[in-house]
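Participant: Some structures are shown below for you to check.
Only the coordinates and a few stated rules stand behind these numbers; no lab work does. Quantities reported herein were computed from a predicted structural model and do not represent experimental measurements.
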Structure P
C-alpha cells in the first residue's frame, strides 16, 4: 500500500514523521500547559486542595480589586518603553562601529557579545556588587568627580533606572544580529552613493537604515516579548523592592503562584500578560508597512 502512494504523498508523510518529535514536544510541553493554565485561570487552586471552578472571578478581581496588578503593569510598561529603545539604539551603534575595518575588531566583537551569553543569575550578582552604594565601583567613580552616588537598588527612585542601565549590558545579542545585517548590505550601494557625493550621514539615513529596517523590526519584536517577561534580575537583586519599585509583572505573577500559592489567580495573570504581549506584537506588525523596507519589494 505504501508503494502505491504518490511521490508527493510519500514525501509529505516522511516530512511529518521527521518533525513528529517537535510536534509531540510542542503538544506536551507548550500547548498542553497553556490549555491547563487557561482552565486553571477559571478556578481557585492553592495546590493543597483540588481546584474549585469560579468562572471569571479571577479576572474580575484582577482588573477591579488588585492594585498591585496595575502597579506591576505600570512598572513593566515603564521599563519596556525606556529599555527597548535604548537597547535597540545602543545595539545598532555598537554594531555599526564594529562593522568598520579597524585593528582588533574580532576581539571587540567578542568582548561586546560575551555578556549576552553569560548566566542571568551570575550577571545579576555582578551588577549587585557594582550597584552597592558603599563599596560599589559606580559610586566610587562618581566620587572621583565630586558626585555623591545614589542608593541605586536600595532607593525607590533609583532602583528601576538601575535595572534599565543594567539591561544595556546585554546589547551584544542584538548587536550580533545587527552586524550580520550590516554585512549583508551590498557595498556597491555605498560606492554609488560616494560617487554621487553622499557623505557618511546621508549614506546612513538613505541606505543603511532602510536596508536594516527588517533587522530592527525583528529585534523590536523579540525585545517586546523579552522585556515583558523580565524576571531574573529583579528577582535576584531586589525581590520587587524597595517599596515595590521593581515589582515587575512576571515577578508579581511568580509571587502569586509560588509564594501565595494562588495558582488559579497566577494563571489568570499569565493569560492577561499573553494578551498584552500579543497586542503589542500585532501593533508592531501592523505598523511595519509604514517603516520596514524589504529590498526588491514593490510598494504601491
Structure Q
C-alpha cells in the first residue's frame, strides 16, 4: 500500500514545489529505505493504519545502530514526515505518525571552501587548446563568478548567458529565477568556449540548447562536473576533497572576506533566509581568529 503511493508523492513534489531531479531521487531513496525497513519489521507491505510513532522511532534507531550520521537520519525523517503529510492530504492516512518524532540535534557544520590561491590554480588548470578544455575553464569560471549550485550550472541554456552586460540567469530551488552578475574573466572564458569550444561539441545535435555540453553533444550532467572537479584537483595537487559546491562556498566566503554586504551575498546565492547565509560569517570569524592567534604576540 505504501509503496504504491511513492510515485504520486514524487509527482506532487515536482508539481507543487518544483523539486529538482536530484531532490526527487533523494526523496525516493529515503522513502523506499523506510518502506523496506517496514517490510522486514512488519513482515510484508504495510497499510498506513499499521504505522505509528513506534515504527518511526524503531526505524531511526536502526539507522543509529548502522552508524548513519545525524544529518542523514534527520534527512530521512524529514522525507518520511513529508510522505505521510501527503498521505494525510489524500485521506489515505488518518494522522501523521512522524509528526511528534524529533530529529537528532545537528551541530552546525562550517562549509568547506578553497583559499583564493587554490581557486586561482583550479581556474587556470584547464587547457585553452581543446574544446573540452575551453568548456572546463568556462564551467569553473562561471561556478566561481556567479556562486551557482551545480544543478543551476548544468541547467543553463545558451540564452541564459548575457555576455554583453555580464549576467547569467539561473533557476534555483523551486525553479526560482535570479539574475547574477559575472566578472570579466568569466565573460572571456564563456566567449572563448562559445566561439571555439561549443561549436565543435555540438556535432550532429545543433538543436541542443544547453550552454555546457558533454563530449557527445548532450547537456553536461552534475555527475560529470564532479568528475571534472576531481580530475583538476588532482592535477593542481590540492590536498583536500573538493565538490562543485565548495566552489560556491568559496565564492561567498571570499566576497565576505573582501567586505561584501551579507544581504548582497544572500541575494547572489539565492538564499530565502538570511540565516542560511550567516553560516559564512562564522567561516570568516574562524579565519580571523586563526590570523589573530598566529600574529598577536599575546594570543
Structure R
C-alpha cells in the first residue's frame, strides 16, 4: 500500500519542472510555426538529432557549451531541411514532418554505430553535463530552496523564454506579422512582406528551440544518448501547444501538466506499479489534452455561427 503523501511531495514539483522543460522548449518552437500556419511535427526528429550531436560535441570538446551550440546548429539544419521539403518543393507539412522523424531515427542510429561503435546507447565520463545553478540567497528556507533552487540551467532558460516569446509575439511588429502570416497571408504580401520568408524564419526558430530541447535531454535530463530518447516528447509538445491555446504562458502550464504526469508515473513505478501502465500515462494525458483542445475549438467555431 502507499499513501498520497508519498507521491505528492515537494520533490515532485522539482521533477515536474525538470521533466516539462524539453516539452516546453519544443512547444515554444511549435507555437511560432503554428502561428505561421505550419504544424511542425518534425520537431521530434529535430530534438533527436540535436540530442545526439550535443553528446558527440560535448564528448569530443569536453564542454557543455560547445554541446549546446552544436545541438542548436543541428536543429537549425534539420529545420532548414524541412523548410526545403515543405516551402521549396511544396510537400505536405505532415508528410515532411514524418519524413524528418523517420530520417532522424535512422540517422542517429547510423551515427551512433559509426562514430562510437555502439548500439542502443552511448555514455562516457568525458561527456560534460549542463550545470545546475545554485543560488545562495534561496537557501534561506528549506522549502524555498527545494522549490526554486539548484535547477538545471536549461530549466531556468526555458521559463525565461516563455516570457521572451510572449513579448515578441504580442508586443512587437515581428509578432504581428507572424500572426498575420498564419491567418491572413494576402495582407502580409500586400504589406511587402514575403510569406515564405516569414515561414522560413518560423521553422528556423523552431529548429533553435528544438535543438535546445534535444541538448537538455542528453546533457541535462541525462548525460548520455539513447536511441529514440525523445520517446514522443516532440508529439507531446504538439499536444501542449494546442492544450495551451497556441500561447506561450498557457502552453507553459500545459507543459507542466505533462511533466507532472511523467513525474507521478516515475514515482508510482518505484512503488511497484506495472511499468506498462506507467509508460502509458503521458500518452493518455496527451490524448486527453488533444481531445479537450478539439472540443474547445469546436465550441468556438459554433459560437461564431449566427444560427
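Participant: When percent of Cα pairs over 28 Å apart is compared over structures P, Q, R, which one is greatest? All intermediate terms of the calculation are to be shown ahead of the outcome.
Facilitator: Values: P: 57; Q: 51; R: 41.
Between P, Q, R, the highest calculated value is found for P.
Participant: Once relative contact order in percent (Cα under 8 Å, 6 or more apart) is calculated for every structure in P, Q, R, which label goes with the largest value?
Facilitator: Numbers: P: 27; Q: 16; R: 35.
Largest one: structure R.
Participant: One of P, Q, R was used to calculate helix-only ellipticity at 222 nm (-39500 (n - 2.57) for each DSSP H run of 4 or more, over all residues; to 500), giving -17500; which?
Facilitator: It traces back to Q.
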